[in-house]
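J.: Next up: the structures, one after another.
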Structure 1
Amino acid sequence: MIAKTKEVYILSDINILDELGRVPINTYEKEMLDILIKLKEKFNVVAIKAEFEAEGTRSDEFLRLLEITRRAGLEVALKVGGAEAIRDLIESKQFGVDYIIAPMVETPYALSKYIAAIKTVFTPDEQQDVKFLFNLETHTTFDNFLPMLDHLESEGVNLGVVFGRVDFTLSLGLNRDSINSQKIQQFCLSVAQECKDRQLDLVVGGGVNDESLPLLKELKNIHLSRFETRKVIFDSDFVNNTNVTEGLQLAIQFELLWLKNKQDYYTRISQEDNLRIKMLSERVLLSGRK
């Protein structure tokens, strides 16, 4: 009934969940769990990502994602709302996430606010258990990148960098189709070299698909820690795997199931009071006729 490997349980009977004291999961979530286990075991996936920022993930949604991700033995990344999103950082700490990413950190000052927020919420010991990163997603950030890295050194802080190619491309006034262009590639290669020289994690995301592979492989030759789709984070070693296309397809399937599950969840909530609303509406009509 239960196969246990490296603390990961594969559950074939929903009744077992009660015996283990786990939260029951639905059909969509069982499919997602199967995909996550496969992604971890065969496709070098290290973490699953959610966003309080652009994606607008709600706490109840995040708890569902956290449940199946932990069952698969994977880590969890969360993009918070901004450089000084204290409440988001507090919730990140309460949820026990492994990676925290701050968006729109474009200047040394914004970076200093992010560092201060981290130190406000996390003790020095707690900071050792979380990897903190910031997004490089605009041309403004790129223009300020070297002063920002100098500021990190002066603060004695090691923050990773996530290169968000889609927003970066749009910030240059280019269309989304330009994310794999030579121009964007040169920006990525420049950032990779700086991160290598400073020994900082570099993650590349934004429209990652088969067309991104030549760039990712070139980055890997310089410096690349991880690459990511909207929901799935791969170890950079996987970029040279012959099964990389299959892994990216599974990541898309996972995101599709996640969205379907989310839609079904809120549809059920929106309909749960239908009978009560109908009954009360009929009473109001009858009362108005008297």
Structure 2
Amino acid sequence: MERVDKVLDDQSGLATRSQLRAAGFTDCRVRSRLHNGSWQLLLPGVILAQTGPTSPAQWRIAGLLYAGSGAVLSHRTAADLHGLRIAVNGVDVLVPHGRRVRSHGPVLVHQTNQRIEPVLRVGQPCTPIARTVIDVGLASSWLDDVRAVVSDSVQRRLTTVGDLQKAAETMPRRCSRWVTMALEELAAGARSAGEGVFLRLVRDSDLPEPELNARVRTGAGDFFVDALWRRQRVAAEIDGQAYHLGAAQWAKDLRRQNLVVTSGLRVLRFPVRRLRVDPAGVVGELRAALRS
């Protein structure tokens, strides 16, 4: 029993049937505990030696045990462990190509031809951050989702544009057009999904391309604006959905804008939603400001 207890303690109460068998716990005793409800069968061959709800950490361990040797957490699961702002549904695991493991229940199994070099997050193996971001981007159904995860990883200084580009280049299949676009926008200076939308809108028009996240010197110090046409003395600010959540931040932002204006710049503001629903109007206002 001591060997069984050690296996369960080391894996948060989880074990495979083969691990229990190797520790001297017979299949008959396993079936008995499953039958009386003191243990749970979470996944084929994976047993939780407790009753009650299962924690996210236990599900991650269960997914790794189910996928077998060499499996690592990946995609959205790994992104969450790295600290990215992302919705997680179930458990993503990555296994070497050729392994006969199918997705089951909340566990989604991915395969790769590349060598997996995991890093540890909360003691659990997962794909490195750059590889994780590219994997999430390739699996995303919307361009804005790709922009969001790519920009979030760089904003939080979890990775760099260069590392993301290297990870994309090593993929065995060609990166999707959306991942390529998001990386191009990031390399040009876009640091949010909204800025990526704005940059694409400018590039699709006949407007000159601005500096992104440009430094502006004022009498009260240096500030940054989202986009700047320095020669024309025109700046643009992109307001995201989370904008104006607090009075203090709103007051601080107004002061920053006033200081930027007093430095001689004309500042135009655009909500991200307007970039999508009224692109012609946005381009028209920018063109008028740049010509005046």
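J.: Where does the value -14000 come from, among 1, 2, when helix-only ellipticity at 222 nm (-39500 (n - 2.57) for each DSSP H run of 4 or more, over all residues; to 500) is the thing being computed? Could the numbers behind the result be given before it?
T.: On the way: 1: -17000; 2: -14000.
Derived from the structure labelled 2.
J.: Among 1, 2, considering only relative contact order in percent (Cα under 8 Å, 6 or more apart), which has the greatest calculated value?
T.: Between 1, 2, the highest calculated value is found for 1.
J.: Taking distance in nm of label points 7 Å out along Cα→Cβ at positions 61 and 157 from the coordinates of each of 1, 2, which one would give 2.8?
T.: Working: 1: 2.8; 2: 3.4.
Traced to structure 1.
J.: If you don't mind, another one. Given that mean projected area of the Cα convex hull in nm², derived from a single structure, equals 20.3, which label among 1, 2 identifies that structure?
T.: 1
None of the figures in this text is laboratory data; all of them are computed from the coordinates on show. As the structure is a computational prediction, the values presented were derived from the model and not from experiment. Cβ atoms are built from the backbone, for glycine too; each structure is taken alone.
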